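Several structures are given next for inspection.
Read the figures in this text as sums done on the coordinates, not as results from a lab. These figures come from a predicted structure and were not determined experimentally. Cβ atoms are built from the backbone, for glycine too; each structure is taken alone.
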Structure 1
Amino acid sequence: MTPSRYTFSEYSPEWPVAFRQGAERLRELLGEELAVVHHIGSTSVPGLAAKPIIDILPVVSHIGRVDGFTQIFQEAGYRAWGEYGLPRRRFFTNDHEGTRTHNLHIYETGDPSIERHLAFCAYLRHDGETRDEYEALKRQVYAHHPADIMAYNDAKDSWIKRIEQVAARWYRRQIGQREDEGTRPHPWIA
């Protein structure tokens, strides 16, 4: 299997548009099984330079049923990877002319990994200093690994894991404030 090529670019206002188009396509493919769709990853953070790969987190009613959609996803141009190292997830990718364009990280409603993904992105949108630190790291890593996406991801891993812990604590405080204000504490749960 040939690995996908990847690039690194400045933030693009086209990324949210590409997310909305991808989300609409997922609604068509998954129908009533789909509860909600989130834009995650670096392309969901305004102003953050990134690999121009749209990370989408669809939340479904029953993760086991997603396997029955594999052929439909493949016919729509996605490659199925199963859990791909993260239990309870279904991972699909879409490449255009050998370059990765979309990653789908499908989880079941209530899965704790949903919060991890949402918290990280929300924290980067909230904390400009951390966002800038992450961008500097990403630029440095890309300069060293422009043709090796696995090395690029591995080089960022320890920083991401450290910030995920900070982000989760911050995110839970935000949720607590919403509960105190009487608003929905978990907007990602349908």
Structure 2
Amino acid sequence: MTDPDPLSEGTPAERAKRLLDAARTRGDVRRLAPRLDADPALRRAVWEEGNRRGAQLGEAAMQWPARRLLRVARAREQAARVRSNPVHRDESFVCGHCQGQVPAHGRTARNHCPWCLRSLHVDQVPGDRSSDCGALMDPIGVEIVGGKATLRHRCRDCGAEVRVRALQDGQVPDDWEMVIRLSIGEDV
């Protein structure tokens, strides 16, 4: 015996809440939208629940195609407009370990010294410069991710570990002897 469909039981308001919660992806919306065409009471309940969630659906939305109504009623449009990956800052800096003058990379937000591979704990997301720690980070290993060398750093102060791409291009590429030594477990 099969389990009953949780989206077909309960009041239209209860079903509308479950339907909107279940419609997480475009595929979900495509799969679930026909339920609105088959059930006018559910369509009205989705419209009401969407307004309750802040979607600001006008009366005209009741005539929209089911996919559009379901997508907009989820009230995720404002959250989708928030930038989750901040604008990267590609700046030159003086290394806190070896005192080398590190130039900006030009293509990506360089956050480590190309000569000693040390970094400062200044980013939460690469390039955002939003960490409050600011301590030196030591290179502790190398991984190959997507066919590219990735450096692992550990913060001397808070112990946070991050991964950043080793840079093979730009004005001053990373010292590959150091990267290789680090990859075989030598201290650098």
Structure with the greatest value (metric relative contact order in percent (Cα under 8 Å, 6 or more apart), set 1, 2): 1
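Assuming 14, 32, 36, 17, 1 is P(r) over Cα pairs in 10 Å bins from 0, in percent, for residues 61-148 alone as calculated from a single structure, say which of 1, 2 it is. Spell out each step's value before the answer.
Numbers: 1: 14, 32, 36, 17, 1; 2: 14, 32, 22, 12, 12, 7, 1.
Going label by label, the one that fits is 1.
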Determine which structure produced the value 53, 18, 14 for semi-axes √(5λ) of the Cα gyration tensor in Å, calculated from the coordinates; the candidates are 1, 2. 2
Identity of the structure behind -8000 (criterion: helix-only ellipticity at 222 nm (-39500 (n - 2.57) for each DSSP H run of 4 or more, over all residues; to 500), calculated), options 1, 2: 2
Quick one: volume of the Cα convex hull per residue in Å³, for residues 69-116 alone came out at 85 when computed from one of 1, 2, so which one is it? 1
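For the read-out mean count of other Cβ atoms within 10 Å over residues 53-60, a value of 23.4 was computed from one structure; give its label from 1, 2.
Numbers: 1: 23.4; 2: 12.6.
Going label by label, the one that fits is 1.
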